[in-house]
1. Kindly point out which one of I, II the value -9500 was derived from, the read-out being helix-only ellipticity at 222 nm (-39500 (n - 2.57) for each DSSP H run of 4 or more, over all residues; to 500).
2. If you work out distance in nm of label points 7 Å out along Cα→Cβ at positions 223 and 399 for I, II, which one comes out largest?
3. Given that mean count of other Cβ atoms within 10 Å over residues 383-390, derived from a single structure, equals 19.9, which label among I, II identifies that structure?
4. Given a value of 4.8 for distance in nm of label points 7 Å out along Cα→Cβ at positions 199 and 287, calculated from one of I, II, which structure does it belong to?
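Bear in mind these aren't lab numbers, they're just calculated from the coordinates by the rules spelled out. Being a predicted model, the structure only gives us computed values, none of them experimental. Cβ atoms are built from the backbone, for glycine too; each structure is taken alone.
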Structure I
């Protein structure tokens, strides 16, 4: 079963300044979607600078050396285009979507934003206040509280423990000099991936990108090297008492990154990782794929095991699901449930029993194939629009996996055996971290 997008012409080019350009020509609609990734994100933050990437994303579009915030907004809106910025743990992103005839003009604007943002002080002050309001709002949401707590107990001193928004204390002390330093450090052409899909020929797209970014030379200083603390797996329980209408129960397991050289947490040592051999890369990919399959089987959709068993049959859950994000470094394999406070202990036992069942009750061939088909179908549906295509393949390139990874993942998924699924469950899904949020009477038991 192959549900890739090989029918679309694809091109990968590296400009002389080190910028990677990915182009998918898709003439089906007169739209060009572009994703410009910067290999940065909140992984470069500390407890003191938490929220820096998010604040920069909020301010980047609010002025350049040539244009004001209003001029930028008017230019985008006058042609019905969309332009936005975002930050995640492993990258910073500028997104652009426009009709083909306006692409050149909007790409010029994107170039200005990335190369010469002005970071107006009044905009920084405004966005800082709004971020602090967002942080306070999250502190009233039990799910956000539980997930923040889970990240902290899983990752310790690693930046993956930090909230992308930061804390009130860290955001309050971020200033314009912090934004400028972050920008000067990470925003350079040899640290960027431009991924676009739409009605444009690859040669024309590359020529336009070259005209906007080609004269942008990387600084003489080498790209910064990120040094991170080791993550030591030591499953523990943490609970926060909050008088809520429901309890949030969240179990987390430390699982591998898709890039084997970044799986330092799973080595159980504090020594740097060595470059992976082809065999270790294949092994890591196989484990990652098997765990993706298990996570989807457990919690993806109304037919998932958790939904059927814990919500439909037992009536325990208001909400129940699972996720295992693709990350540059070891990622959390998470199952969670929102339940009535009086059912908290039963919910914890039920969630753990369903994860343990993956080890004690091996898949049969029919279950395994159904789980594979489900993921393959969802992978295909996730690459239907130009924006989805640009996002997916730009992210793979930013991770260092390359544009062939989409096909490789499908091949690896089809090759997953019953034994591989069992091995992944036995190795990674043993003792969970537990994050609990709910009324004091139940979380302190």
Structure II
């Protein structure tokens, strides 16, 4: 048994409450880790006297803010091989430009891209991530990012994505990028049998994730839902209402909007979460709330691609569980969770709330509201909200019996000066910042700002060489 004591934590935010806030916040706190589980936590005055003498490692956190590790609920790891491309076009043009490049990727490239994405996530405070790999060209398999996650130590929900409806069948992707539906379902069954772990504190779980209404058939959506529900804890994930042209496609192809289409495929429910969900109307928000369907807010991608602003405030107020996602590193160009929390808060504050009809000189612009989303609500989405979307009650908070997934950020650094009044808010409003320590399942992945399991220079060289090989 390995024990680690984090003592004299300057500010400990546990996110152990039931509301959208940080729950218990403690000055001068402690966390005791025993193997992969949090054994005890609270004010330093309540720390067992014997703890300091009996633990294997003792870490003084008197200049650190400690909080649960964050949960990334939507990503496309492989896309960091196509960063800063198609900078000024709308989504469908962006996709059709990149599909042929992604079709050239191989399994080695997928491993390289996965390693880079995970490194960025870990350094920015993420301890659990989902990844939506919906293109499987050449010899690619989902087993590879699973293996890389095990090497890196990241808790991982691997989403077996798929595209089956190519251009010849009325879909958006070229036929060279799609798979046969029987093959998709057989591989999904294999992955569940090989990797899906429903035990407490599990490091790997499988998600079934047909890509979108414009890249798979209605039959595959229904079959995927049935297959997932035939297995314990296999959840469903896809894109929805990401762009207005998607709504137009659904109406033209299926005779209904995207949420009604999802419902027709049995894709609303507490085991389902969708990325983006930007163009939901009032009735569709109610449908999400009533069925327990969740949503991922990806603010950086929404801004980068000019998609729109998700109605996050209204969804939260209606009872929809919302998490955060960095989205693919070609539609965001980074994989930084602290950035995502920051932009989630700020973007909601400028969401149209009222028109300034009496602006000097005439009507101009629109107004938002500074109370639209608080720091603690944004961080709740990045921790407890994300955990809920993935079907986890053992992560996203610091409490006895929960998985030992937590991060520590140094307060005594440039950018954090003057934040003594609210150091937790400073992690968001003064960032983005890197972690000083990261623990996943009780294992330190970052110590004093450096990776413990990754040679970052070698990883960067490998990434550069892979780029040259793919683009040659």
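1. Comparing all candidates, it corresponds to II.
2. Values: I: 1.7; II: 4.1.
Once distance in nm of label points 7 Å out along Cα→Cβ at positions 223 and 399 is tallied for I, II, the winner is II.
3. That value comes from structure I.
4. I
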